1. For FRET efficiency 1/(1 + (r/R0)^6) of positions 15 and 231 (r between Cβ atoms, R0 = 25 Å, to 0.05), which of I, II scores largest?
2. Out of I, II, which has the highest value for mean count of other Cβ atoms within 10 Å over residues 23-30?
3. Which structure, out of I, II, was helix-only ellipticity at 222 nm (-39500 (n - 2.57) for each DSSP H run of 4 or more, over all residues; to 500) calculated from, if the result is -24500?
4. In terms of relative contact order in percent (Cα under 8 Å, 6 or more apart), which of structures I, II is highest?
Structure I
Amino acid sequence: MLTIEGLAAAAGRFTATTVCIGAFDGVHLGHQALIDATVRDARAAGRSAVVLTFDRRPAEVTGAAEMPGYLTTPAQRARAIAERGVDALVVARFDEQLRATDPAPFAEEALAGMLSARAVVVGEGFRYGRGQSGDVETLRADGRRLGFRVVAVPPVVDGGGKVSSTRIRELVSRGEVGEAARLIGRPFALQGQVGTGQQLGRRLGYPTANLVPSFPQVTPADGVYACWSVWDGERRPAACGIGVRPTIGGGPRSIEAYIVGFDGDLYGRTLELEFVKRLRGEERFDTVDALREQMGRDVTATLEALGIVSTVAPTGEGASH
């Protein structure tokens, strides 16, 4: 998949396209329906399948006081889009100029002009242009004038509700990562760098990698989770704890992953944690020994949740600290 940063950089790159427009945070089942419809239309017509998205949310330009975390980093989003068979991803800069653009100039200059759109795929509730003044019918009218047709895809409904990024963020923030994974179509994953921690896990016989998110993603509720850890082509089971570590005096909220059976140094590397199941909430234990025993049970529960038979005991060496 070709990735193009900025609408202007896309000008002249395509002869004819089917374009899908959206924020695509999470690239969940609803987003996948839009992208798949785009790819099918493009293949049937012999055109390029293009996804148009944005580098930030409108609220980040308008200066909203508080915004929820993202479900995906830009790299994760691009990877998930590429997996749907898209030819090109265009990441437009969402700034004051774009926010102030009326629907008609956007359709003419960006869609028909820079992207050479012959078909545009959007969700039924799509809004665009200055003050969100354009909708699907506005886009259809512009399409008739500019030579592209519009395909409006209905929302994906699951469990009686619409699959949406907002719904999935709420699930993740409550620790319901299994249900979130079902609506995304894959596990929710945090991505970041492995940083220096307090080396408390090492002292307990379970050295952990301290994940420092590199992007403002939503974080699952405090607790212990069964995860897959992924880095540099490696994929290993991990028991991940999120919280303030009350048994050992508390501290800043952290994300600590014990990577089962790993003996090595991950400092400074990019690590991804795929959350499969919440095992328990964060607890305060009366003694460090009680905490250590529980960590052993957490590792066993992690391996069971991931479908792995436990054959590995704590090494006293390993992941990070």
Structure II
Amino acid sequence: MSVLESLIQSLMSPMVLAFALGVLATLLRSDLKFPEEIYAAMTIYLLFAIGLKGGAKLTGVSVSDLWKPALAGLSLSLAIPVWTFFILQRIGKLDTINAAAIAAHYGSVSAVTFGEAQAFLGLQNLASEPFMPALLAIMEVPAIIVALLLARKSVLQGGAGPRQENRWGKVLHELLTSKGILLLVGGLIIGVLGGKKGFDQLAPVIDVPFRGVLTFFLLEVGLVTGRRLADLGKAGPFLLGFAVILPLLHGILGAGLGHVVGLSVGGSTLLATLAASASYIAAPAAVRIALPQASPALYLTSSLAVTFPFNVVLGIPIYYSVARAFASGAIG
């Protein structure tokens, strides 16, 4: 399947169309909106379902199969925020605080983008390694910590030592006890302990409705994205270009690294998607606490209003095609 065919199939998927409907509804000033409770419930469902399904598939997976992809994912999550930070500072001329805030978002990962990539692979009837959700959990937190450490000197310039320690302790607590980490890691553990037999008991409510819930969730994300489009002017041309070009490069890097560590085309596509994605759940919460001076108009607009729709609509089919090219020997 060519890039164009993959792109058309992606554009015609209910998930992408629902996202587009949400954006359109906002632009038309429709009164369509989701109650906050329903949005929160869908977030919990998707995160827990991804972890649980991944955990159930981990049964029988050996450490020898997992360690190289896990090391690749961890390496990406540690390296991406570093060069992203310096690109934003030296080329984009952003101050230290905003550069670190944006680097935290682009170094971390998006579980929803990962879920959309899984759904895309399902449309291709293409499987991936069962441990890929574990990589999602591994890659979420380290990048945020690295980005915040890069800004540490600026963040800690004012105030007494105890206040500084309290702030960083609060950040680490927020990250490690966040719903994303608890649901993903908890779901993985429950899935492993329950195994296939335990998962089969939950399949009617965890597996079968997953794409349907993801479709409704993307409709809500489309509404949120539409409301942030007005902030695009504040982001500036550099940041708009950055929010497309850098994820694309990260996706290509992730696909190549996936091929090097022996992942299948499906696994490489998912690793590429993780590398290219930008967090808009875990990272904003941490940044609000650690870097309150950072501008949400910059880090949320770039990650949610630009990178997320780019990845969902265009990026994932591209990463899939790049992963196929690596596997066939057309690249490398």
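The numbers here are math on the coordinates, done by the rules we state, and not lab data. Here the structure is a predicted model, which means the values were calculated and not measured. Cβ atoms are built from the backbone, for glycine too; each structure is taken alone.
1. Numbers: I: 0.05; II: 0.55.
Once FRET efficiency 1/(1 + (r/R0)^6) of positions 15 and 231 (r between Cβ atoms, R0 = 25 Å, to 0.05) is tallied for I, II, the winner is II.
2. I
3. Going through each structure in turn, the value belongs to II.
4. Ranking I, II on relative contact order in percent (Cα under 8 Å, 6 or more apart), first place is II.
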